[in-house]
Structure I
Amino acid sequence: MMGQTEHRPGLSNKKGSPVTTAELAERLRGLASKIVDDFRRSDRFFKLRVGIVATWAVLSIATLWGACATTGPANALGADVQVSRDSIMGAQILVRNESNRIWEDVVLTLDDSFRYSHKTMRPHDLIVLSMSSFKRGDEVPPPNYRPRSLVVSCEQGTQRFDLH
């Protein structure tokens, strides 16, 4: 079947041969012209309904674009850090690798003193840690500890976050 053009209904001209780009453009121009003429001849109420539907469509698309458009973390490491202070378990810290790189030899440091080590974090992995996961020697933070900063360090880079 090599060398033969596949026949698709609606994509051939009156002679049965495939439609060229110029013919397709001409058909589209004719269709658009017909739609515009029909719209001009329509009554006021039809035009109002079209306006309402068009406004709804524009607002829906704008809302979806605004809700779904995300730029991701704004730091070189590609880290996302969140703090939950109102958990039953006390304060918890979520760290997510939003980059496309594997982080190796990850060290999380609270307020330049309490540390937590993690071997690797793959892209889009996350860890959630309670304050008791962090250690300074054998010492853990007190139960009511409220961290002010977190440093995420790994072989791929370092990033500091304020945890206000």
Structure II
Amino acid sequence: MEIRIAITAAVAVLALAILFILHINAGSLDITHRALYVIVSDSMDGPDLGNIIPNIPKGSLVMVDLGCTILDVGDVVGYRTPVMDSPVFHRITEIEEGILTVKGDNLSVSEHVPIGNVIGKVIGVDTIAGRTVLTIKSNPWLILTLIPILLADHILNRPRRTGWEETT
């Protein structure tokens, strides 16, 4: 009986993982040339202007297509800057001769980015997953506390065999 429960739980976790990948990866299970980032500022949390990728609230998890070669005005891209360790994510407002003009949806100032600095295009956004990642990352004690509690609960509450019982 315990094996059936463990197998059912494993299948459920696998199914949820597949559904999450499909959700954040534009309906595809192909995760090659993809990366996940958590948005740490509110620069993309502006008004929804009807773009394919709408505004991106602070704390959202974004999936980035690292192999994307076709960029259009309205796409959200991640790019490297000399002053930031992590990529910056802003929307393309203009493309001209290898230079992108990008701007955060919640910002009034644009900046110019050489196309060579772009790491990829955002293809999916999930706010709940991002907040979950941030919670776990900022509270590692939460995981370190929950795992022993769950293990102790499993050990203390599992059925006990008391002799010559028949097993099925």
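Every number in this text was worked out from the coordinates using simple rules, so none of it is lab data. As the structure is a prediction and not an experimental result, all values here were calculated from the model. Cβ atoms are built from the backbone, for glycine too; each structure is taken alone.
If relative contact order in percent (Cα under 8 Å, 6 or more apart) comes out at 21 when worked out from the coordinates, which of I, II was used?
On the way: I: 16; II: 21.
Matching structure: II.
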Between I, II, which one scores greatest on FRET efficiency 1/(1 + (r/R0)^6) of positions 113 and 129 (r between Cβ atoms, R0 = 30 Å, to 0.05)? I
Structure (I, II) behind the derived value 3.4 of distance in nm of label points 7 Å out along Cα→Cβ at positions 65 and 97: I
9.5 is what came out when mean count of other Cβ atoms within 10 Å over residues 41-48 was calculated for one structure; which of I, II is it? I
When Rg and Dmax of the Cα atoms in Å is computed for each of I, II, which one produces 22.1, 80? II
